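Visitor: Listed after this line are the structures, all set down as structure tokens.
Just so it is clear, none of the values below were taken in a lab; they were calculated from the coordinates. If you're wondering where the values come from, they're calculated on a predicted model, not measured in any experiment. Cβ atoms are built from the backbone, for glycine too; each structure is taken alone.
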Structure I
Amino acid sequence: MGKFDKFCQSCGMPMEKDELGGGTNQDGSKTTKYCSHCYEKGAFKDNFTDVKQMVCLVRGKLKEMGYGPIKRWFFSSHIPKLERWAQ
């Protein structure tokens, strides 16, 4: 298992926090790679083309949840290294 296997490879959310237990593949089976907020029926729910868009979304969600700027930075700083965004 790699360093980020327990996190959504799109947004970085801990997979254990996904209330639906992961996104779904095209055939309806669960994927352990992406969360249900990012991935459904074999496709990404967003139309993001740049990692900066995802980082901005995640930081906004964390702010809504009451996290301060340092925690928002910390929880989103690894997103560019996730499988979806890594070059």
Structure II
Amino acid sequence: MPRIAVDDNKRMNLRIRPEQKATLVRAAALKNTDLTDFVLQPALREAAAVIEAADRLQLSERDSLLVLDLLENPPLANARLRAAALALPATQ
């Protein structure tokens, strides 16, 4: 499970070489935006794509068909499943 970074301040420090920073500052100026927005927007897009890919399960066609078949034709409950269902607390 990935670690969640919790930081209660609104700063993030990056160590980059001066020529890298100069390139980013120049590109931000050419886009008429500040350095923070120039760096942050693509990073947020990439973060959203990474999170979406991690949250989505992609099945092969064979596995998709198997899941659909199991949903349409569920197997009968075995003794362990029935015992587990009986052990659940009663709902009010």
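Visitor: Computing distance in nm of label points 7 Å out along Cα→Cβ at positions 44 and 60 for each of I, II, which one ends up highest?
Guide: Details: I: 1.6; II: 4.0.
Largest value of distance in nm of label points 7 Å out along Cα→Cβ at positions 44 and 60: II.
Visitor: Shifting gears a bit: Which of I, II yields 1.8 for distance in nm of label points 7 Å out along Cα→Cβ at positions 12 and 68, as computed?
Guide: Values: I: 1.8; II: 4.0.
Source structure for this number: I.
Visitor: Of structures I, II, which gives 2.6 when distance in nm of label points 7 Å out along Cα→Cβ at positions 28 and 52 is computed from the coordinates?
Guide: Details: I: 4.1; II: 2.6.
Matching structure: II.
Visitor: Among the shown structures I, II, from which was the value -1.16 of log10 I(q)/I(0) by the Debye sum over Cα atoms at q = 0.21 Å⁻¹ calculated? Write down the numbers at each step before the final one.
Guide: Numbers: I: -1.02; II: -1.16.
Derived from the structure labelled II.
Visitor: With helix-only ellipticity at 222 nm (-39500 (n - 2.57) for each DSSP H run of 4 or more, over all residues; to 500) coming out at -19000, pick the structure among I, II it was computed from.
Guide: Details: I: -7500; II: -19000.
Here the read-out was taken from II.
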